[in-house]
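Visitor: Structures for review follow.
All of the numbers you see were taken from the coordinates with simple rules; none came from a lab. These numbers were taken from a predicted model, which means no experiment stands behind them. Cβ atoms are built from the backbone, for glycine too; each structure is taken alone.
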Structure P
Amino acid sequence: MKHIKPYKIFESASPNFPTTREEVIKVCRRYKIKNYTINDDLSIDVDVDVSLISNGLEYLPLKFNYVDGNFNCSNNKLKTLEGSPQILDGSFLCFENELKSLEGSPSVVNGNFICSNNELKSLKGCPQTVSGSFFCNDNELKTLEGCPQTVSGSFFCNDNELKTLEGCPQTVSGSFFCSDNELKTLEGSPQTVDGDFDCFNNNLVSLEGSPKVVGGDFNCSRNELKDLEYFSEVSGDINIRYNTVNLLTYTFIDKADSFMIEDFNDYEIVRNGDTVMLDRLKEFIRGHDLEMPDLEDIKNHYKIIE
């Protein structure tokens with residue numbers, strides 16, 4: 001006698017979506033999904049939030065088409081986003097899974113998109129337009145290729161393995177966080193950031209490529225900067241601590257603004273990234289009525305031309 005394996009809603013070695021309306025109803029009951037409509041292709045539209053959080057899922061149990069609310073499948077063991085809603089009028093949360101790819105993500109997210117704390121090496125497959133903030137921090141990303149080109153909120157790509165910002169959105173309406181990566185350059189960064197720009201704790205030797213305009217604070221501390229060339233126009237606070245160049249600026253940087261930084265650069269105090277023109281430094285300090293930095297410390301890191 002031939003035995004037919006019954007449909008199971010509790011386990012699946014691969015995406016195993018329901019094949020009948022009755023099975024769809026059972027799965028919805030199992031995961032307490034309410035206010036839904038079953039479509040002809042057995043996908044569902046849901047008029048409220050969907051929460052599949054912390055269910056030990058390796059695969060989504062249903063095919064979702066549209067969700068009028070948030071979709072939360074975080075803190076599972078998901079290996080794929082196949083079955084995710086295609087259109088989402090809310091936030092999409094898939095953080096703390098085992099995702100290596102975002103293929104199958106919604107095409108439209110009218111809220112935040114949070115894919116943090118996975119095993120992602122690429123952002124290919126993610127939505128190209130996110131109406132809220134985009135979180136891809138704490139992954140294994142070496143590139144931002146494939147990321148959304150329009151982000152209406154903030155962009156978080158910190159705590160990855162990025163060596164370049166090429167491919168990131170060129171305009172970010174909120175803040176931009178790329179700290180704790182392996183960046184040596186800011187080439188490819190957004191040209192305009194309305195909020196804060198944080199690039200601290202990288203391997204930056206230059207600010208070339210940094211945003212033209214930063215509406216909030218600018219934090220480039222804990223890098224390897226020896227000059228401030230290419231510094232952004234910053235409206236908020238400036239933090240360059242734990243950079244070699246701070247030996248030249250620590251007496252005034254806490255009260256400095258973009259205009260003072262621009263003036264510092266115009267004096268051409270640092271040349272070739274390793275030489276300080278002492279007469280120009282003294283002239284700048286006198287002109288702004290500032291305290292002279294410690295020359296002995298400077299001599300340990302720069303050549304001095306008097």
Structure Q
Amino acid sequence: MVHLIDSFHLNTPQVICVAVIEAAPGSLVIIDCGPANVFENVVTELRKRGLPPEQVRHLFATHIHLDHNGGAWRWHKEFGTIIHVHPKGAPHMVDPVRLLGSATRIYGDQMDYLWGAIEGIPESAVRVTQDGEFIRIGALDLQVFETPGHAQHHNVYWLSSDRLLFAGDIAGVAIGNGPILPPCPPPDIDIETWHSSIAKIDKLDPERLCLTHFGLFANPKAHLNELSARLSAWADWMKSALRAGKSEEVIVPEFQRFAEQEILRTGIGQSGVAVYEQADPAAMSVTGLSRYWRKHHPEALAV
């Protein structure tokens with residue numbers, strides 16, 4: 001059985017969803033635990049559902065971004081949870097110094113407020129995944145697929161028995177009835193690779209997608225088509241702004257207005273815009289997409 005827990009990040013609903021699977025009697029599996037500052041919320045919610053957090057034996061990280069798995073160390077420290085993670089992400093779970101440095105450059109003195117404390121995990125508790133492998137835990141069979149594009153260290157986890165894919169960020173951000181947006185933070189955004197990962201997911205033919213931001217979605221083909229189209233549209237929008245000679249400081253408010261209008265067109269209102277901004281800050285996508293063009297296609301920016 002799969003349980004979806006709203007972690008109430010910064011006391012806001014529908015920002016970070018934590019998936020919990022009952023793998024076997026006495027054995028729970030988490031997909032993306034969220035940052036350290038939601039740990040107590042998730043533990044409390046597990047207990048309310050009659051699921052002892054001490055039974056969380058395994059945590060599968062879709063990737064190591066702090067909003068997804070910055071709190072993984074707490075699960076190991078409190079309950080001895082084993083962390084499964086992409087080979088490029090595993091070293092940063094063990095020694096998060098570089099991860100902390102890059103995140104601090106982005107978030108500055110908001111780090112602790114946004115994500116809570118971050119600590120390393122003993123290497124013995126970190127299990128490196130392999131593309132395509134099956135991992136059996138009790139009666140549960142999860143298959144790992146590497147899906148770069150949003151991050152080099154991104155995995156999805158396929159529960160074929162339920163035709164359910166735990167998609168992290170590679171299948172976008174979707175809040176309620178709002179649009180499906182591609183979160184594009186630095187430093188790893190690669191549009192072509194992301195499209196390839198979308199095609200890889202589509203080939204599995206899932207019946208449902210589970211997004212960390214936020215929850216379960218049916219009709220995956222339409223979902224992925226919308227995401228793919230918007231990913232290309234956002235990349236083209238950013239290319240045009242950069243070709244016009246605009247700085248990121250000028251682009252950020254323009255892109256925020258552009259993204260806000262896309263959200264508002266779905267009718268979810270300003271409160272929905274605020275939740276999207278918390279889950280997927282527009283300024284991060286400006287930096288990530290600008291870096292993509294300058295790194296991968298500088299020739300396209302020539303006037």
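Visitor: Compare mean count of other Cβ atoms within 10 Å over residues 28-35 across structures P, Q and report the one with the greatest value.
Guide: Q
Visitor: Starting from the value 25.4, 97: which structure in P, Q was Rg and Dmax of the Cα atoms in Å calculated from?
Guide: P
Visitor: Suppose distance in nm of label points 7 Å out along Cα→Cβ at positions 148 and 204 works out to 2.4; of P, Q, which structure was it derived from?
Guide: P
Visitor: Comparing P, Q, where is distance in nm of label points 7 Å out along Cα→Cβ at positions 236 and 276 highest?
Guide: Largest one: structure P.
Visitor: Looking just at distance in nm of label points 7 Å out along Cα→Cβ at positions 68 and 188, which of the labels P, Q belongs to the structure with the highest value?
Guide: P
Visitor: To continue, here is another question. Kirkwood radius over Cα pairs in Å, for residues 20-155 alone computed as 14.7: which structure among P, Q?
Guide: P
Visitor: Can you say which of P, Q returns -12500 when helix-only ellipticity at 222 nm (-39500 (n - 2.57) for each DSSP H run of 4 or more, over all residues; to 500) is computed?
Guide: Derived from Q, not from the others.
Visitor: Comparing P, Q, where is relative contact order in percent (Cα under 8 Å, 6 or more apart) highest?
Guide: Greatest value across P, Q: structure Q.
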